[in-house]
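*Asks:* Okay, got some structures for you below.
What follows is calculated from the coordinates using simple rules that are stated; it is not laboratory data. Bear in mind that the values here come from a model prediction, so they are computed numbers and not experimental data. Cβ atoms are built from the backbone, for glycine too; each structure is taken alone.
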Structure 1
Amino acid sequence: MVTDSPRLFFALWPPREVAEALHQLAGKARADGGGRVMRKEGLHLTLAFLGTVAQSRLEALETIAAAVSAASFTLSLDRLDYWPHNHILWAGCASPAAELSTLAESLRSRLTEAGFSLQPPSFTPHITLVRNANPPKQPFSIAPISWPVADFALVASRGGGDYQALGHWPLHPQ
């Protein structure tokens, strides 16, 4: 269902080869715990979820994003975990890059100061791989996936994994 006020979020979007590696990992993990593998083209790491935002506030979001000054970095996705409360199997970093925290904190702080409500209010860096998963039968061990992060995006979610990037903002080379 397409609405005039889609749900919006800021996110990191992986390059094609990283999305492919994550999608393959999701398929292997699903074989162990069942569930629904997320679409490869929809895999992302959410920096700040805003929910439904009026069209009239889009310009403010773009201004906030343009004001964020953060360095590019590389994520090492080396952790696979499971959240029993919502049956999600996810990938993340055992030790997230400091630049990721700096980017998320800068963006989230500016959004909050501008009156936007973040859902949830805290930041847990992860990429959802499988929804409706059962607890894994065996411990996870994965080979690290290297993700060079060069920008972040404002994304509209129109439901059912239908995402549309509304804008991209570059991160600065270190």
Structure 2
Amino acid sequence: MEYFIQGVGLLGAVFAFIAFQCKKHFSIMIVKTCSALCFVLQFALMKAYTGLAMNIFGVIVLVTDAILVAKNVKTLPFVIASSILCVAIGAFSWVSAASLLAIAGELIVTVACGIKDPDRVRYVYFFGSLCWLVYDSIYFTLGGIVTEVFSLVSIIIATVSLIVKNRKKTREEIKSRQ
């Protein structure tokens, strides 16, 4: 059973890595939802209740934000309400001081989901991933650890790629003006 539990988390890791390579907000949110669903199952099997509660909450936020952003609806009211709800659910599912990491991680991710710009989504997610990495390390969920390391590396790769692309574009614009 332990191998199955870790395997579910590793599948979540694969989805998380793919998510940050997506170019559109909707795609990032849908693939992150698949990842979160894997972790819902994994944390349920591990009886890691705060992680479970935060991931169930996360699925709802990811799907809702994907829809709101796709319809060009302002997300700020939803992000504020979701943030308050995230803290309340976190307090209700509190197990130990480690719970604070899952709550902080999901709170940061909740804010990131409401951002339309995919580059900014990645930047904010970075800090949520750091919180989740520590939480996953405490509970030793291999899939969670791999997910957060993959997410962090994926975000860094996407960010560096964007910087390189923008520098190249800037150089081309400067050359065309000369």
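*Asks:* So if we calculate distance in nm of label points 7 Å out along Cα→Cβ at positions 88 and 104 for every structure here (1, 2), which label has the highest result? Spell out each step's value before the answer.
*Replies:* Working: 1: 1.1; 2: 2.4.
Evaluating distance in nm of label points 7 Å out along Cα→Cβ at positions 88 and 104 on every structure, the highest lands on 2.
*Asks:* Using helix-only ellipticity at 222 nm (-39500 (n - 2.57) for each DSSP H run of 4 or more, over all residues; to 500) as the calculated read-out, with -8000 as its value, let me know the right label among 1, 2.
*Replies:* Derived from 1, not from the others.
*Asks:* So if we calculate distance in nm of label points 7 Å out along Cα→Cβ at positions 16 and 48 for every structure here (1, 2), which label has the highest result?
*Replies:* By distance in nm of label points 7 Å out along Cα→Cβ at positions 16 and 48, the leading structure of 1, 2 is 1.
*Asks:* Given structures 1, 2, which gives the highest value for distance in nm of label points 7 Å out along Cα→Cβ at positions 96 and 128?
*Replies:* 2
*Asks:* Assuming 1.2 is distance in nm of label points 7 Å out along Cα→Cβ at positions 64 and 112 as calculated from a single structure, say which of 1, 2 it is. Walk me through the numbers on the way to the answer.
*Replies:* Details: 1: 1.2; 2: 1.9.
It traces back to 1.
*Asks:* Can you tell which of 1, 2 yields 1.4 when distance in nm of label points 7 Å out along Cα→Cβ at positions 8 and 152 is derived from it?
*Replies:* Going label by label, the one that fits is 1.
*Asks:* Among 1, 2, considering only relative contact order in percent (Cα under 8 Å, 6 or more apart), which has the greatest calculated value?
*Replies:* 1
*Asks:* Moving on to the next point. When mean projected area of the Cα convex hull in nm² is calculated for each of the structures 1, 2, which structure yields the highest value? It would help to have the intermediate numbers written out before the result.
*Replies:* Values: 1: 9.8; 2: 10.4.
Result for mean projected area of the Cα convex hull in nm² over 1, 2: largest is 2.
*Asks:* A further question follows. Between structures 1, 2, where is distance in nm of label points 7 Å out along Cα→Cβ at positions 24 and 136 highest?
*Replies:* 2
*Asks:* If Rg and Dmax of the Cα atoms in Å, for residues 32-71 alone comes out at 11.0, 37 when worked out from the coordinates, which of 1, 2 was used?
*Replies:* 2
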